[in-house]
Structure 1
Amino acid sequence: MPTQINQIESDGRVYYRVEGDMYLEDANLLEKLVREAHSAGESCVTIDLADLSFLDSESAAVLRLMESEGLVDIEGIEFFLQSAIDIAERAA
């Protein structure tokens with residue numbers, strides 16, 4: 001499934017809602033968007049992963065770096081993890 005990144009502004013925050021499969025190219029694009037938002041004066045940026053269906057390890061590293069640098073808050077990861085667990089259980 002192709003990746004969709006939607007920008008939503010609400011309550012003084014910028015949200016990037018990610019849907020589909022995230023590969024390194026997508027994570028690099030998202031990082032560029034986040035850094036541009038910070039350069040434009042946005043200090044509150046959130047990445048919402050609730051609708052993500054796949055995340056490769058390289059993308060996870062990019063997301064983790066942005067979070068550790070204090071650039072973003074990450075939401076919705078628990079929904080992604082639960083759906084991965086559900087898929088694995090059905091396949092077993």
Structure 2
Amino acid sequence: MIVQKKTPIMPRISEFYGLIILMNFKDHNPPHFHVWYGEYKMLVYIENGTVVGEMPQRALKMVFDWLEIHRVELLELWNKAQNGEPIGKIAPLV
């Protein structure tokens with residue numbers, strides 16, 4: 001019998017222009033979200049916009065624009081996620 005480990009699913013909280021924005025439940029501090037764009041992946045700290053990882057400049061600008069609009073909502077989702085509460089979606093950048 002083969003036993004497979006379950007891979008935790010990181011919920012998608014927004015998607016726009018090929019960017020996928022995700023947030024883990026009960027993740028490490030400081031508050032952050034993850035961004036996937038094709039083969040690129042990065043982590044963005046919500047409070048100061050610090051980036052860990054790489055992303056094309058155009059995509060990075062869109063992520064920063066979206067972060068500025070939704071910073072308060074992102075921190076609210078972070079707090080819910082850390083308490084194991086359901087998190088919703090955040091509007092995409094339009």
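Tell me which structure, out of 1, 2, gives 3.2 once distance in nm of label points 7 Å out along Cα→Cβ at positions 15 and 47 is calculated. Here the read-out was taken from 2. Matching task: 19.5 is the computed value of mean count of other Cβ atoms within 10 Å over residues 31-38. Pick the structure from 1, 2. Source structure: 2.
Given that helix-only ellipticity at 222 nm (-39500 (n - 2.57) for each DSSP H run of 4 or more, over all residues; to 500), derived from a single structure, equals -15000, which label among 1, 2 identifies that structure? Structure 1 accounts for this read-out.
Each value in this text was obtained by applying a stated rule to the coordinates, not by laboratory testing. Quantities reported herein were computed from a predicted structural model and do not represent experimental measurements. Cβ atoms are built from the backbone, for glycine too; each structure is taken alone.
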